[in-house]
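Q: The next part holds the structures, each set out as structure tokens.
Nothing in this text is a laboratory measurement; each read-out follows from the coordinates by a stated rule. All of these numbers come straight from a predicted model, not from anything done at the bench. Cβ atoms are built from the backbone, for glycine too; each structure is taken alone.
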Structure P
Amino acid sequence: MTIRRAHVNGIRLAYEVEGSGPPLVLIMGYRLNSRAWPPEFIATLAKHFTLILLDNRGTGLSDKPAFGYALSNIAKDICGLLDFLNIPRAHVLGYSMGGAVAQELACRYPERVRKLVLCATLCGGPRTVYAGPAVISVMRSLVGLSPREAARRIATVTYAPAYLEINRERVERQMLREIADPTPLHAADLQFQAFVDFDSSRALAGLRTPTLVLTGDQDRLIPPGNSKLLAKLIPDARLVILSGFAHRVLWEGAEECASLIENFLAETQEQDQGAHQEKHQEAGADAA
């Protein structure tokens, strides 16, 4: 892939385009850039969709200003990129913090979003289920650590222990991709604060975009109760909770997740109307 840059919303945004088919924007999570997406996940989706992979402001090869990190503004960045690429509407997939950005995009600019996939994310607000203090400490106590040390520390709470134990070499290779262009501390801090301040809980009731909510039942960073709440708040949302996977569900179950997403995005409008009559759950998910 060739890395390109677009001048949007007052900054230079780095992006790549891969594959063919309907456009699908992928929005990455906290601290990470577009090279962090699992290669097999991207390769599978690129067979059916034109993927737009961007580095959020502050990450990768995009500009890293000291301002503008409100998630609504990052959503505006993405609208600017779609305008630059002459794409009026696209499917949107957001992971973790990227899922919060995707909600802002769909709520503020619904005409730009065909279908929405929210993975391992939350809506913010008083009903959000936050990670425990020990997990937050792991994610935030990074001062003085090298990018490699910080990535290894974070991996202990983002991957399922069983996966981490038997896939250490794969996790290490993934880590090396992710730290090739490390996010500076000021950008990471501003991203984190923006994520803490995010709250779409009231706006989601008005969302009419077909939505898939996807998570793992072992997610300690953004517990699955948040996905259940999203599926309640978004009209006719479809909920899938995969057993045995943690916050890195897209990496741990890349092929299964890609298949679920592909099938959801490929459904016709008629299928959507039938399928959205009830919320789909897997792995014994409880909608309580």
Structure Q
Amino acid sequence: MHLSLVLAALATGLFSLHAAGAGDPLAPGAKLEKLGGGYEFTEGPAADKAGNIFFTDQPNDRIVKWNAADGTFSDWLKPAGRANGTFFDHHGNLIACADEHNQLWSISPARKVTVLVRDFDGKLLNGPNDTWVHPDGSLYFTDPFYKRSYWNRGPKEQDGEHVYHLDRDLKTVRRVVSDLKQPNGITGTPDGHTLYVADIGAGKTYRYTIEKDRSLSGKQLFCELGSDGMTLDSEGNVYLTGKGVTMFNREGQKVGHIDVPEDWTANVRIGGTRHDLLFITASKSVYGIRLRTHAAK
């Protein structure tokens, strides 16, 4: 495409991508559309059953709802515990990595907050960052350390940056991964058999087998790319973030890349009324692009 046309497309919030080829999860002729802007730093999108997207504007301490039916935005919860990554459980509660006090929250549809995790072994967590809910109702979350200006605490209390599992009783917490440099993005397959964890500090993403007791085994390098956030689609394609969005098939082969005109792409989720819109949180804005595939279910 000629440079002048590219600039014109960016100015209008649209950027045409290549026609979808074999294995490409994007819809033919898909265009990246800027859905909204004016945020400080967008993160943690989660899709409800209707395809509405809830995402965080962490520096402004709020969770914003994007209405899939009419494309409008509204503040859903403010303050919001400096929420970062989020994910809906099977009861419609929004699980949120509440970074302000290094906690994990459950927020009911009526916006009632329940603190699920306050610490580990009597010590503050580094700062829960991203989470995924297993089909049995238990969940996994990552706990990297990113020093926040609003913290009133000393050095990190944990002995490293790890991945944790919260049992379905929502009381029992245990470490399940302790050999990564800086785990960040996390997601799993709908059948509950496989977990993906991005080690953003090492620039790698790994795949694990989820055992019956919800421990992890069979660590396998999935790709040589870390990620801030991630999601899966109905064909098992994995979407990683950072500089735009990079797409991999289930074998770990790169099948495409989406350029996003922002400094950093933090996270992604598939939503919309047809569950075929890749919703992208990227710095001060949010974007969407249509997929040939759908949300993983």
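Q: Tell me which of P, Q gives 5.0 when you compute mean projected area of the Cα convex hull in nm², for residues 165-204 alone.
A: The value was obtained from structure P.
Q: While we're on this one: Among the shown structures P, Q, from which was the value 43, 34, 22 of Cα extents along the principal axes in Å, for residues 61-156 alone calculated?
A: P
Q: Hey, helix-only ellipticity at 222 nm (-39500 (n - 2.57) for each DSSP H run of 4 or more, over all residues; to 500) derived from one of P, Q reads -12000; which structure?
A: P
Q: If distance in nm of label points 7 Å out along Cα→Cβ at positions 85 and 173 is computed to be 2.6, which of P, Q is the source?
A: Of the structures listed, the value fits P.
Q: For mean count of other Cβ atoms within 10 Å over residues 93-100, which of P, Q scores largest?
A: P
Q: Assuming 14.7 is mean projected area of the Cα convex hull in nm² as calculated from a single structure, say which of P, Q it is.
A: For mean projected area of the Cα convex hull in nm², the value 14.7 is produced by structure Q.
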